[in-house]
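The structures come next, written out as structure tokens.
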Structure P
Amino acid sequence: MTDEEIAAAALAVDPDRSNIIVCVGTKGSGKSEVGRVIFDSWPYDRAVIDVTGDAKPTDPHTRAMITPWPATLPEADPKVDGGGRVTAWLRVDSRSATYEEDQDQALALGLYPRHRNTLIWVDEYAAMATAARIPPNLRLALQSSRHYSLTLVLCFPRPKYVPVLTIAQADKIFVFRTPNKSDRETLADNAGYPFPEFERAYHDTMARDPHAFLLWDSRQRRLLSCPPLPITQTHGPRA
């Protein structure tokens with residue numbers, strides 16, 4: 001396969017089944033690019049939970065939403081949404097006294113109604129949960145996403161500090177530059193992959209290019225070394 005074919009295969013996600021996609025790496029290494037490409041290619045309802053203001057979808061029909069959230073995503077309206085899906089920008093205010101609860105309630109919009117294939121992209125996942133604290137809707141999503149037609153795309157820099165379920169339940173893990181050895185050990189241990197082999201593959205991949213990445217596909221039990229993604233835009237409009 002060519003480098004372009006390898007990158008395209010890495011980004012391929014079946015929208016007709018539930019997926020948990022994890023993207024880890026330092027700032028600027030490429031994890032948000034993966035999130036945006038998967039988000040942009042998703043054919044059904046989709047929403048991004050944004051705590052920094054720089055993950056706004058580029059879709060001109062995006063619905064900007066703030067708290068209080070509705071109980072579910074609204075049904076698509078061709079006059080408003082420009083097609084048969086809803087694209088929502090869930091802008092969370094980090095100054096709010098209910099900041100953590102607001103993020104978890106935003107995630108609930110992807111859980112209900114259960115029959116709609118919905119993607120939720122969390123570009124700052126570490127702000128939503130820690131290894132010691134898993135909010136209730138997130139716990140439900142990680143444990144039972146397939147029962148709710150939900151796909152999660154979770155981006156964060158430090159695997160060591162997020163719930164272990166995040167790694168253990170992931171269908172695909174994109175590993176960009178992750179300099180802390182303990183973070184790499186966390187990835188390998190919770191993915192069920194021998195750490196010495198993982199470590200060797202990681203360093204070989206980083207030596208190829210600073211934006212190359214490892215891909216762990218848990219369904220196929222394969223660890224792949226992938227070339228940099230041919231993507232230039234990291235973020236949407238900031239607001």
Structure Q
Amino acid sequence: MPIPSTRWFSRQPIAFSAPARTVARYDVRASASLDDATRADLARETKQALAYAAIASALSAPSDLVERRFDLLGSAMQSAVDTLVKLGGFSYQGLDPLSFEPIFAALGQGRAVPFDALPTRARHLVAFAALGVRTLWAAYPDQDPREAEGVIAIDEIDLHQDAQVQQRLLPALRAALPEAQWILTTASPVVAGAADARAVLALRHLPEGAGVRVFAGEQARTH
């Protein structure tokens with residue numbers, strides 16, 4: 001699942017359509033554009049993932065839990081989103097029963113905040129978790145997304161995040177979806193410094209158009 005650096009979040013109400021054609025649909029052949037900002041509005045997709053996880057897990061009967069584990073989708077969504085959004089100072093409360101809008105609470109204050117009113121940095125964190133859980137569950141509907149393997153690629157992971165969040169972001173991603181392989185790009189030395197040296201690759205343009213060189217390990221931290 002790729003998430004582009006051109007991502008943004010418009011203010012729009014949640015819209016429902018058949019889950020089989022949206023959140024539960026997984027197509028390995030589908031291509032994604034990473035540089036088309038007109039297709040990188042993640043607000044509606046993120047809201048749908050949150051809403052369908054809560055509604056499907058509440059509506060599914062025990063006899064239905066065979067090929068599609070809606071209960072695992074609901075618990076994984078709650079856990080993963082809460083783990084990441086706490087970095088931004090919020091907790092995930094679930095859906096508003098009147099509007100079905102995702103609701104969050106400011107830590108230490110208890111003040112209810114809808115998704116559209118979250119700070120930009122927090123909406124990015126919610127999207128990383130919600131879209132990751134949705135994709136893994138769509139690919140493996142009979143498994144807990146927290147135990148499913150997959151590749152999640154995020155361009156410019158540090159976008160809109162302050163240094164404190166960047167320092168804690170990688171451990172939080174691994175805690176949210178432990179079996180996923182996270183491939184992240186960043187220009188932030190804070191993010192790179194928080195990763196194991198063996199997991200860091202640095203690309204550097206050589207002078208006078210001599211090409212691009214790849215540095216690994218400890219060399220990656222200094223280039």
Structure R
Amino acid sequence: MPFSLESRRVGDIVVIRCAGRLIAGAECEQLQKHVADAMAFDRNFVVNLGDVPFIDSSGIGTLVRLLGRTRAAHGNLKLCGVVPHVAQVFKVTNLDRVFEAHESESDAITDFYRQRPAASAGKRGARVLCVHTSADVLAYMREILLAAGYDPLTASNLLDGKVLLAATRPSLVVISSHLRNLKGTLAADSFHDLSKSVPMVELNDAFTTDDPGEAANALRSMVAAAIGTHGASAAN
């Protein structure tokens with residue numbers, strides 16, 4: 001099986017799923033380039049090794065270099081899903097003391113937010129979780145809300161949204177109407193159950209095709225109104 005990578009953003013963490021043998025040559029170079037390109041915008045990574053049956057010395061060296069690079073940029077790189085054979089390699093080389101390894105992606109993501117100092121979270125305004133299937137729409141919402149002084153986190157599916165809900169306790173959820181009305185799956189039902197106590201703004205389908213300026217104004221207004229109303233009710 002040829003080596004392959006898939007990545008997605010969960011909050012401000014990049015999750016990279018690797019599949020195939022991580023060995024010297026094109027495979028290591030592919031992972032190095034992937035992380036290097038992502039570091040133009042991000043510094044925290046979770047590398048899922050659940051589908052990596054074998055790592056050679058170069059593969060281990062690549063992970064060590066990437067760990068050093070992210071930490072030098074004041075970020076971090078965590079591992080998850082490491083299969084027993086590969087985990088034994090880390091143990092024999094004592095690298096299990098260097099890398100933080102977790103059983104699942106959700107555990108690793110949660111640990112990032114658990115370790116984050118409270119002061120760093122307070123540098124921005126209210127935390128807003130945006131959940132939408134379009135990466136472009138999420139990027140747009142993130143920049144609009146950042147500029148408005150909020151602390152936005154994004155998820156492209158309800159399972160990731162659930163992880164962020166539990167780990168970060170946002171003040172507000174902004175969600176597409178499609179995902180808001182999705183029911184009958186474990187991810188959907190658990191997300192909606194967990195979000196019952198959090199105020200929610202639903203975006204209709206027109207948001208993606210509206211004039212960008214009008215859409216931005218509408219988003220800012222809805223978020224400000226929802227957070228303001230929730231804050232007032234909490235104070236009473």
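Here are the numbers:
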item: Ranking P, Q, R by mean count of other Cβ atoms within 10 Å over residues 18-25, the structure that comes out highest; result: P
item: For 19.4, 62 (Rg and Dmax of the Cα atoms in Å, calculated) the corresponding structure among P, Q, R; result: R
item: Among P, Q, R, which structure scores highest (criterion: relative contact order in percent (Cα under 8 Å, 6 or more apart)); result: P
item: Read-out helix-only ellipticity at 222 nm (-39500 (n - 2.57) for each DSSP H run of 4 or more, over all residues; to 500), computed value -11000, structure in P, Q, R; result: Q
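Every number in this text was worked out from the coordinates using simple rules, so none of it is lab data. This one's a predicted model, so the numbers in the text were calculated from it and none came from an experiment. Cβ atoms are built from the backbone, for glycine too; each structure is taken alone.
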